[in-house]
1. Could you tell me which structure in I, II was used to calculate helix-only ellipticity at 222 nm (-39500 (n - 2.57) for each DSSP H run of 4 or more, over all residues; to 500) as -9500?
2. When mean count of other Cβ atoms within 10 Å over residues 10-17 is compared over structures I, II, which one is greatest?
3. For FRET efficiency 1/(1 + (r/R0)^6) of positions 98 and 162 (r between Cβ atoms, R0 = 35 Å, to 0.05), which of I, II scores largest?
4. When distance in nm of label points 7 Å out along Cα→Cβ at positions 106 and 154 is compared over structures I, II, which one is greatest?
5. Here relative contact order in percent (Cα under 8 Å, 6 or more apart) was calculated and came to 30; which of the structures I, II was it taken from?
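Just so it is clear, none of the values below were taken in a lab; they were calculated from the coordinates. Note that the structure is predicted; figures quoted are calculated from it, not measured. Cβ atoms are built from the backbone, for glycine too; each structure is taken alone.
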Structure I
Amino acid sequence: MRCTGQVEAAVRREGFLRIAGVDEAGRGCLFGPVFAAAVVLDPERPVAGLADSKTLPAERREELAAAIRERAAAWAVASASAAEIDRINIREASRLAMRRAVEFLDPPCDYLLVDALTIDWPVPQQALIKGDARVTAIAAASILAKVERDACLISLAAEYPGYGLDRHKGYPTVEHREALRQLGPTPLHRRSYAPVREALQSLL
């Protein structure tokens with residue numbers, strides 16, 4: 001499946017001018033916020049090589065993120081906290097982070113292309129399955145969300161040593177699960193996730 005600008009071009013032919021791609025990063029993590037980004041690409045200043053962030057090495061994601069920030073007509077990144085995830089569930093927290101990112105866009109968008117979900121925002125929108133692998137604007141959003149979240153986790157690794165957050169970025173690796181068993185959850189672990197609940201119960 002190739003990432004193209006065909007969907008944006010079709011929407012543009014309908015008269016929409018500021019089409020935002022929206023995606024999140026970190027839904028499957030045990031630790032920390034879920035991040036989301038919204039990106040309105042400038043068709044006059046394309047970014048070559050956009051793809052689903054999960055398929056790109058970290059160095060390439062960083063390069064593309066810098067190009068997106070420089071060339072996009074508008075972009076924004078936002079998050080929803082671990083506490084919000086536990087309170088309203090990860091799906092709704094992802095939607096909340098996405099809405100926050102869209103709200104920060106300047107100038108605002110007039111159409112949304114969202115990876116897999118719809119969000120509470122008063123413009124026309126499409127939810128596209130595997131949108132980050134098909135649509136350039138969503139791919140751009142996936143890259144920004146992933147880069148910003150990784151930077152956040154690397155910073156938090158110093159605050160919460162021993163968990164390897166700078167390596168696994170909060171995902172449920174063997175290293176992370178073992179650290180949870182030995183050290184117990186931090187205040188930023190998602191208590192609504194089964195491995196974190198189990199680690200808490202083992203400490204009782």
Structure II
Amino acid sequence: MPHISYQNREIAFKLVYYGPGMSGKTTNLIQIHKSLPKDLRGEMLNLDTEEERTLFFDFFPLELGNVEGYAVRFNMYTVPGQVYYEASRRLILQGADGVVFVADSQPQRFDENLESFHSMSENLRDFGIDFERYPLALQYNKRDCVDPIPIGSLEKELGLNGVPVVEAVANQGTGVMETIRNLSRDVVQRFQL
């Protein structure tokens with residue numbers, strides 16, 4: 001549920017990019033941040049290790065203008081992909097209004113994608129989320145790799161029906177904005193119901 005401040009007349013949605021380590025979550029946020037006009041985006045905060053892997057999270061706010069006198073904002077986060085940061089991933093995921101699951105299209109990463117997705121869905125269920133109605137977008141990133149995972153293979157394995165799917169090469173910006181448009185549209189529509 002979004003945070004609504006009646007005093008400040010603001011509606012803030014929380015969007016989280018989730019997926020295995022090095023799948024491209026931070027790259028997605030960097031590309032979105034770079035492509036937006038400065039008056040719509042806040043500063044981007046990266047908490048990385050020396051190897052440029054997300055240590056705790058990445059974050060930036062995105063201002064979307066006004067709706068019926070309320071400022072609309074998307075607070076966008078990534079989670080660390082490494083399994084040993086599970087407590088951090090769970091904490092950041094809590095209260096999310098929607099999730100982009102960033103899958104790594106490299107064939108050798110198939111099982112890591114499944115493991116990460118199961119972890120995410122388990123955490124959401126623990127938070128009391130009805131996973132069937134929850135805003136989710138699935139991004140197959142790194143589509144420029146050799147022999148990428150076939151589109152549909154993760155959805156079939158995970159039993160996902162009707163989830164928006166986007167092919168992406170995040171480091172080139174391909175599919176990045178389409179992914180966030182799909183998710184943000186679903187989040188706002190769910191809120192309006």
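1. Numbers: I: -14000; II: -9500.
Going label by label, the one that fits is II.
2. Values: I: 12.5; II: 22.1.
Structure II comes out on top.
3. Comparing I, II, the top value of FRET efficiency 1/(1 + (r/R0)^6) of positions 98 and 162 (r between Cβ atoms, R0 = 35 Å, to 0.05) belongs to II.
4. I
5. I
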